[in-house]
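Just below sit the structures, each encoded as structure tokens.
Coordinate-derived values only; no laboratory data. This is a predicted model, so every value here is computed, not measured. Cβ atoms are built from the backbone, for glycine too; each structure is taken alone.
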Structure I
Amino acid sequence: MAHLSKQVFYFMANKKANKQNHVKTTISAADPNNAKASSFDYCKIALGLIVLLVAFIRYKLLAVPFERDEGEYAYIGNLFLQGGIPYLDAYNMKLPGTYGMYSIIIALFGSSPTSIHFGLMVVNIVTIILLYLTLKRLFNPMIALVSATVYSLLSISLAFYGFAAHATHFINLFAMLGLYFYSIFYENKKWHYAGLIGLMFGLALLMKQQAALLIVMAGVMIIATEILTKHINWKKLFKNIFAYSIGAIIPYIIVLLIMIKTGAFAKFWFWTVEYARSYTLINMKPEKIKLNFHSVFDGMFAEYPIIWLLAFAGIVLVWLGKQTLFQKVFILSLYLFCFAAVCPGFFFRQHYFILALPAVGLLYAISIEYLIEFISKGKNNTFFKVLPFASVLLMGLIAMGKDKKYYFSTNVDEVNKRAYGYNPFVEAAEIGKFIANNCNEDDKVAILGSEPEILVYANRKSATGYLYVYPLVEPQKYNLIMQNEMISEIEKAKPKIIVFCSVMPSWLTMKGTPTVIFDWINKYLPENYDLVGMVDIPKTAERSQFYWGSEATFKHKNENYIYVLKRKATKLSSSN
């Protein structure tokens, strides 16, 4: 271990080291006598085992039903492929990158949950490999392996909703691509690599706005690369920053031009900037922020307490270890900006923490390396060489052994219910099937609730651009305008099917918001629609009850239920 730190320090301190010397330095630590054969092969084989483990677990989780975010992404991803225009045909505050990624997955594999989750498996594995390759260049193979292993285990955890294809997985894919190009840039400081770094982080931004903080992070690292040298080349620094900035802004500029060309710019700007700004200000009460954090983080900590404790300890230990000043700046920049990216709006949703996992993995690796070097007193034997990786793998196997029902699931509906409770995600597939059998392919469907996954299962287009009703019942200045707009769109479209989701998490109505939409529902639906289906959803582990056709009734025994209504004077067919 002492030999490793000296070798890494030597390389990082020598600004004139070329690529060949760098590879030789970072690999040499595992075995001074036969570095390349021993260390590289060991870490490569270990990484391969982790990738196979991730693939096996994700394979078991492929068919987990969509949750609503996945439904939104899949619906708009399909819309892309059919020539639809987001922000005109479907409204949301997120930038369009994740929709584009979904459209690629759908084009390649299909739009079922199994297809989307297979695409997620590919994205997750590529991200793991990129993280390993990046840290191997910037640190050493063992730190890279341990970091990638921590990322692998936590990114598939139920506590992070790791089975679902959220935007944060796609942000990390492009962020790791950016950091990989950065590791190459660090060796040669060529401007075109700075441009590639910017381009990758610009694409990460398109996945979701939270990645804006990661763009700042990469810019800081590029500046630090030059500032921390003995003699600063200001001309080269400005050239690299300019190339990085151009690369970072190009993806967003292209989106703006497309929005202008398609006539969607006004809607795009409203949803992704004006409404998004209002949304981030909704949740600013300190007690609410504290509750949000603990309700999410406590479960993450409980599954892997040692990883979290050592990761937090790494913030201090990095100053005591033998990392170079550049490495310390890299580590702390990654930590600060990755965790900051979790925080916009202080909602602290489970999948937001996926953005912090590269930093968690690296900080843990730094801590475990420091502790093992302290314990081993510089001894370079096989036990201490494999201990960092073995410790993480053992924690992962223990966690999997404690929760076999998730990690080795044979009931994907149960996995969904464990994660999301009485949200109607499991029920959505059967509702979608019923809708598909009771309207034509060109008929539109209105969902009064935030359940776009029903539209995906039904393979029907929405009668309104509002895939979520949350903005309508939030305490923000546009809520009444939005309620009236949704009402107008539905009345104009006269959809053959309307689905009314009386499920609390599908609305999350906040106090003091207008009730116009509910007054309209109570009047418009009975006058124009007949009840043709009802789903009674218990909060307990009992199965939901489905009633179709003449069996459907407005009577229900649970607080949460879904009504399926068909426009009057239309015929009803069986759901089978």
Structure II
Amino acid sequence: MEKEVNMGMENSSEDFAKMLEEHENQRSESKIIDGTIVEIQDGERVLVDVGEKQEGILNINEIKDSEGNILYQPGDKIKVMLSGFRNERPIISHKKAVAKEKIKEFIEKNRDNLEELIIEGKIVGKNRGGYIVENSEGVQFFLPNSQSFFKTKPEIGRKLSAKVLKIGENGDSIVISRKKLIQEVAQRRKEIIDELMQEGKVVEGTVKKITNYGMFVEVAPNVEGLVHYNEISYKGPVNPAKYFQEGNKVNVKAIEYDKEKNRLSLSIKATQPDPWEEIKGELEPGDVINVTISNIEPYGAFVDLGNDIEGLLHISEMSWDKKPKHPSEYVEEGQQLDVEVVEIDVENRRLRVSLKNLLPRPFEEFLNNYKEGDVVEGEITSLTDFGAFVKIGTIEGLLHNQDLGWEKGVKAKNIFNVGDKVEVKIARIDKENEKVSLDRKSLQESPLQKFAKTHKVGDIIKGKVKDIKDFGVFIGVDEGVDALIRNEDLYPLKKEELKEGDEVEAVISFLDTKNNRLRASVRRLQRMKEKEALKEINQDEKTTLGEIIQDKLKK
């Protein structure tokens, strides 16, 4: 607007005076007289007697109303404006006469405050000197080019506002100035803004328009400022539409004025005490406070402390669940609850709170209800390549693949689905790391337990070599049952001569079903055979010892 004012100043006052003089000269010879309708010819023109045996001609449209009805008939008196002669015939106009009468009435009606009036109208015509502007009452005004203050030529019908600049000498014309109004508005705006920028100045304004980035507030006629959404509340950015409607009255304070952009910035929160300063030193981490859930987002919820301060309750602070759900699963908008302050940063206006810190710790609750060795039923919550996590009370325990059962190579994800119920034993509780190991295998009868029903220590068994280790050899003696022959128990066999698949005969030397261990000995079997050979020697003196032993070994 200030640029427009400066541009307007460049037009010389001499040009304006010349235009105004031409406009007045055009009207100086005009006069309004009473005429009499003589005849309406062919429905197109009207002959009007203006005196002295002279008749002027009117277009029929000049005596029709907006609906096309003819308002006068021959013999009726009618006011016309006589503006000269053409070919000795008077030039008359009924509409111009009516327009002049309206101007006179307007001037008389507003004589005491003409200079203060703001004319609202639209352009209805143009001439060499400027524009004809008509208001809603049909009163016409003259707007000189030099006072129009248009950057580009306006079209007919454009609406505008202007101030009265001058009344014509005959009192039947009004010259208006858009430039004058703009200059006055700019000057008044500057004065109001200067006053607003005084420190501590708080004024009442009216919300005129709400946008997604803030709202425009009118603090005086033609003076609006923007309240950015950051300046509405100390909570931080808020949606103005949630708290205000157009037409609401609000208290604001001017915080910045950009002269170059002619932009005024206002603040609502600056009119109120800073709540962050009020809680400084009053609130510490660990304090328990009551809050209201004000807004829920996918990552957490904002809580209102009730004094224009908001804190964040992150989803990770809502529950002890390792894989928390959506925040709406734990809290709802409007809900009041107690939370613990975990971080408060007054300088950066940041507050974090926790709900889970006030809830029982799941692991402590678990320890109160369960112990190692308990057999329980749990629900599978997730499956992995290495096992399954099973919900036991308030925690999840790990059932490793190797503890599923006695069948080797089986994976949990191949035999279970999430949600399946499974019976397990609590094998180990790691209190320090809050981990629980589960076991399903120990609840099933092992192959060795089945084997032990028909075998005992001292029984002779046969098996094929399955694996050769540094410390001995494993032989398979039954389905799912392997026996270990340690190096010292292999004699008289030689380990280096053995290979997978070779059949070996031995005697059971150790059988422990609790720890699933089975050992055998070739050496002990050899001794047993030697004892039997000695018995036969005693029974048959005719047979030599060497022959008996040799015969036994052949067997």
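Worth pointing out:
- Test item: relative contact order in percent (Cα under 8 Å, 6 or more apart) calculated as 15, pick one of I, II: I
- Among I, II, structure where helix-only ellipticity at 222 nm (-39500 (n - 2.57) for each DSSP H run of 4 or more, over all residues; to 500) as derived comes to -20000: I
- Parent structure of the calculated result 1.00, given that FRET efficiency 1/(1 + (r/R0)^6) of positions 387 and 515 (r between Cβ atoms, R0 = 41 Å, to 0.05) is the read-out and I, II the choices: II
- Sorting I, II by mean projected area of the Cα convex hull in nm² from high to low puts II first, with the largest value.
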